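Pasting the structures in now, so scroll down.
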Structure I
Amino acid sequence: MAVVNITAQAYEEAVQKYETVIIDFWATWCGPCKAFGPAFEAVAEKINADNPNILFAKCDTEQESELAAQFRIRSIPTVVVIKNGEVADVKMGAMSQSQFEEFVASI
């Protein structure tokens, strides 16, 4: 399981089940989101091979506006890192695969 689509309802379950949840907030009309998507998925696959305790999830802000509002998402793409149920880090803007790998490694 590399990347899952997350809903407001599934979010509560996810933070209880996983030590770390990394969410990519995006929208179908967002060019930078589409550019970042493959990097997010590639890093998720690579990391999950060694560490299944991290959940990588995508949240479509158009479909899940409640969850986006909960995190006060103002621009996309935005990556939110939740550790032990608390927001640990937020990164706005698209990243290259190597930039995202460095970001995840710094968590």
Structure II
Amino acid sequence: MVFDDTGACDLVVDEEIALKVVVDHVFQRLLLIELMDISPDLPLKRLLSGALNPLFNDGPGLGWHAGSELYIGFKAIPREKVSVVTLKQAIAELVEWIKTWRDAH
């Protein structure tokens, strides 16, 4: 992995999921981010439950990016937990989570 001057690295998983890995110096963490095209028919309650995952179970979170008008799937890894093993696990978890949301109707 090669990070640019802004602390970001692009990563494509399974030739279909474009993740951005970002070093967040302010909050001392590594962020995994993907812009997601989610069905507009999903109930708001379901979308909001995805936003709360990081609070309740350390799972990936869901947010809204106004600039692109797309949802963002993300996973944060605290600096003290960053390792090759942890990064691989977090990427796998986020990818499976993204696929679940993509398949949701």
Structure III
Amino acid sequence: MSLLGKKGELTTILRQVGGLPASDRAAAGAEANQLKDEIFQWIGDRMGGLEAKRHTALGETEWLDLTFVPNPVRRGHLHPLTLILREVKAIFSRLGYEVALGPQMEDEF
């Protein structure tokens, strides 16, 4: 912050460039901008190195399987009549009855 902040040294230098004579202004401005670019490049390199170290350390301590689905998403629901029918079948089966499947009953009507 002391170098790059609003009241930092680099900002002060860049403001002073405007007060220089025109012949010196171009060279001083180019030099100040080059210095600023080098500082930002150095900071970017340091941040990238720190981020890479963090990812490496994280990879050694934690492993995450991105294909694992812990709880599959259930979509939809059963119709209320289906729920009631299952409940009635459960009640009758506890009473000793059995569900028998067979042909439907036909009558003359």
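Bear in mind these aren't lab numbers, they're just calculated from the coordinates by the rules spelled out. The model shown is predicted, which means the values in this text are computed figures rather than measured ones. Cβ atoms are built from the backbone, for glycine too; each structure is taken alone.
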Requested in this report: Figure out for me which of the structures I, II, III the number 9.2 belongs to, where mean count of other Cβ atoms within 10 Å over residues 19-26 was derived from the coordinates.
Outcome: III
Report summary line: Value 1.06, calculated as Cα Rg over 2.2 N^0.38 Å from one of I, II, III, is from structure II
Report summary line: If relative contact order in percent (Cα under 8 Å, 6 or more apart) is calculated for I, II, III, the one returning 24 is structure II
Requested in this report: Figure out for me which of the structures I, II, III the number -13000 belongs to, where helix-only ellipticity at 222 nm (-39500 (n - 2.57) for each DSSP H run of 4 or more, over all residues; to 500) was derived from the coordinates.
Outcome: I
Requested in this report: Assuming 6.3 is distance in nm of label points 7 Å out along Cα→Cβ at positions 51 and 91 as calculated from a single structure, say which of I, II, III it is.
Outcome: III
